[in-house]
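K.L.:
Structures given as structure tokens follow.
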Structure P
Amino acid sequence: MKSRKAVVGGREFLIEAADFENGCAVFVSEGPGRLGSITVSLATGPAPVTAEVIPARAGSLFLRMVAERLSTRLRGVALVSLYAKGDLGGEESKKLMSEVVELVG
């Protein structure tokens with residue numbers, strides 16, 4: 001499992017990623033490692049199929065975008081979890097997404 005810390009908008013996030021032959025699992029947590037909302041995306045056809053497993057109070061668009069981007073890039077399954085203490089703004093989401101994509105590779 002790979003991990004890194006990222007400071008985004010004055011908030012500290014822990015990003016952990018596990019790679020698999022057919023996809024990846026990514027856990028993003030504000031503060032210490034915690035599970036949060038979960039979104040899963042599968043991209044084997046022309047468009048990814050995405051489902052919310054545990055709905056998000058904050059950051060649902062971020063979860064969907066990251067899951068779909070990773071599943072499309074890996075041509076497989078992407079499971080993404082987000083625990084955030086508050087809403088993510090547009091710039092925070094962009095920065096956090098680039099950190100996740102860079103970590104997954």
Structure Q
Amino acid sequence: MMMDPLAPWRLSLQAAQIGVEAHSIIAMRLAGMAGLWATPPEELTRMVSEKAIAAIEVAEATTRAAIAGESADRVMEAGLRQIGRHTARNVRRLSKMGPAMGPVFW
């Protein structure tokens with residue numbers, strides 16, 4: 001199967017978007033740990049447990065694409081698509097929580 005000539009560009013844009021979303025998630029979670037972002041107490045557990053679920057979904061997607069005989073760029077795209085679903089969902093969920101409005105003691 002021939003590789004799409006624009007695949008490297010498309011994959012790098014996908015990876016960049018995931019990177020920006022991941023940094024946003026980290027920032028909001030760290031702010032939540034510091035009491036500056038209104039995250040629920042179970043966010044710490046969720047942040048650890050979701051990694052295993054995401055890893056399994058990525059492995060399934062890439063394995064399915066490889067077994068179907070897809071090209072390397074399509075296999076990679078399948079994995080990035082799954083990771084992107086998780087990062088986009090987390091950014092949406094965490095950004096809705098907003099800053100904590102309680103007292104802040106410096």
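K.L.:
Match the computed value 43 of relative contact order in percent (Cα under 8 Å, 6 or more apart) to one of the structures P, Q, and report its label. List each step's numbers first, then the result.
P.N.:
Numbers: P: 29; Q: 43.
Structure Q accounts for this read-out.
K.L.:
Can you tell which of P, Q yields 2.1 when distance in nm of label points 7 Å out along Cα→Cβ at positions 15 and 31 is derived from it?
P.N.:
It was calculated from structure P.
K.L.:
Taking 15.4 as the value of mean count of other Cβ atoms within 10 Å over residues 23-30 derived from one of the structures shown (P, Q), identify that structure. If you can, show how the numbers build up before the last one.
P.N.:
Details: P: 21.8; Q: 15.4.
Only structure Q yields this read-out.
K.L.:
Work out which structure the value 1.7 belongs to, where distance in nm of label points 7 Å out along Cα→Cβ at positions 63 and 87 was derived from one of P, Q. Display every interim value, and only then the final one.
P.N.:
Details: P: 1.7; Q: 2.4.
Of the options listed, only P reproduces it.
K.L.:
If you don't mind, another one. Assuming -26000 is helix-only ellipticity at 222 nm (-39500 (n - 2.57) for each DSSP H run of 4 or more, over all residues; to 500) as calculated from a single structure, say which of P, Q it is. Intermediate values should be presented prior to the final figure.
P.N.:
Values: P: -9500; Q: -26000.
Working through the options, I get structure Q.
K.L.:
Still on this structure, please answer the following. Determine which structure produced the value 1.11 for Rg/Rh (Cα atoms, Kirkwood Rh), calculated from the coordinates; the candidates are P, Q.
P.N.:
On the way: P: 0.93; Q: 1.11.
Derived from the structure labelled Q.
K.L.:
Shifting gears a bit: Could you figure out which one of P, Q the value 0.90 for FRET efficiency 1/(1 + (r/R0)^6) of positions 7 and 39 (r between Cβ atoms, R0 = 35 Å, to 0.05) was computed from?
P.N.:
Numbers: P: 0.90; Q: 0.40.
Attributed to the structure labelled P.
The numbers here are math on the coordinates, done by the rules we state, and not lab data. Worth saying up front: this structure is predicted, and the values here are computed from it rather than measured. Cβ atoms are built from the backbone, for glycine too; each structure is taken alone.
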